[in-house]
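Participant: Given below, in the form of structure tokens, are the structures.
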Structure 1
């Protein structure tokens with residue numbers, strides 16, 4: 001394998017790490033929250049993304065990311081609010097970033113991570129194929 005193939009086809013770990021770096025450079029998510037989320041191994045292996053200052057986690061590396069993991073919103077009072085996985089679902093308030101992270105980790109889907117290289121549709125197809133191999 002030559003160096004070019006490594007560059008043009010990065011691993012899940014490389015893509016996830018690039019996502020964390022991009023989020024840090026973006027500046028829309030509180031640094032304290034990013035630091036604690038990154039320090040949590042079960043979240044560090046997922047693809048992070050943001051919208052409106054919220055910290056989201058995806059089981060795949062490509063856009064349109066998965067929406068099956070709760071996400072963390074900044075609260076006006078300096079705390080946090082954990083919602084999701086869908087926008088219509090609420091988990092509850094958290095006074096600290098550590099509390100918010102714990103609330104997300106408690107609600108991770110079974111077998112979550114590391115992030116799959118691809119889109120949500122490709123992830124579903126991959127999971128269905130893997131399930132079929134297990135059943136067959």
Structure 2
């Protein structure tokens with residue numbers, strides 16, 4: 001018999017589940033091919049980050065897509081306020097601390113699509129996985 005696996009959370013999946021309710025579940029790790037029909041949409045992408053014996057320090061980009069500036073900017077700020085508040089939990093994943101490393105800023109995408117991107121440092125700890 002082997003010991004239970006003590007793993008770090010899948011930070012992307014945890015953040016998608018936490019942020020999904022802000023956009024009626026329209027959140028994921030990839031932009032859909034029909035993005036214009038699914039906006040507003042939130043994309044979560046881990047871009048790196050180290051770990052030690054206890055904590056994972058994930059660098060995560062969060063992009064908010066919407067049809068207009070007046071829809072995208074406030075949603076990006078709601079995301080920032082939610083993520084930088086009290087510790088968050090998604091199932092067994094506990095996200096102890098999230099800091100905003102680069103505040104939401106408008107980035108180019110495509111005509112008719114406004115995109116706000118921000119970068120976060122997400123600190124989480126190992127949990128037992130069955």
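Participant: For mean count of other Cβ atoms within 10 Å over residues 54-61, the calculated result is 23.8, so let me know which of 1, 2 that is.
Facilitator: So the calculation was done on 1.
Participant: From which structure (1, 2) was distance in nm of label points 7 Å out along Cα→Cβ at positions 22 and 118 calculated, if the value obtained is 1.9?
Facilitator: This value belongs to structure 1.
Participant: Identify the structure, out of 1, 2, from whose coordinates distance in nm of label points 7 Å out along Cα→Cβ at positions 70 and 94 was calculated to give 0.8.
Facilitator: The value was obtained from structure 1.
Participant: Please compute relative contact order in percent (Cα under 8 Å, 6 or more apart) for structures 1, 2 and give me the label with the greatest value.
Facilitator: Top value of relative contact order in percent (Cα under 8 Å, 6 or more apart) goes to structure 2.
Participant: Out of 1, 2, which structure matches 0.15 when FRET efficiency 1/(1 + (r/R0)^6) of positions 78 and 110 (r between Cβ atoms, R0 = 25 Å, to 0.05) is calculated?
Facilitator: The correct label is 1.
Participant: Supply the structure label, taken from 1, 2, corresponding to distance in nm of label points 7 Å out along Cα→Cβ at positions 62 and 86 with the calculated value 1.7.
Facilitator: It was calculated from structure 2.
Participant: One of 1, 2 was used to calculate helix-only ellipticity at 222 nm (-39500 (n - 2.57) for each DSSP H run of 4 or more, over all residues; to 500), giving -5500; which?
Facilitator: 2
Participant: Tell me which structure, out of 1, 2, gives 27, 19, 12 once semi-axes √(5λ) of the Cα gyration tensor in Å is calculated.
Facilitator: Considering all the candidates, the number was obtained from 1.
Computed from the coordinates by the stated procedures, all read-outs in this text should not be read as laboratory data. Note that the coordinates shown come from a computational prediction; the quantities given were computed from them, not determined experimentally. Cβ atoms are built from the backbone, for glycine too; each structure is taken alone.
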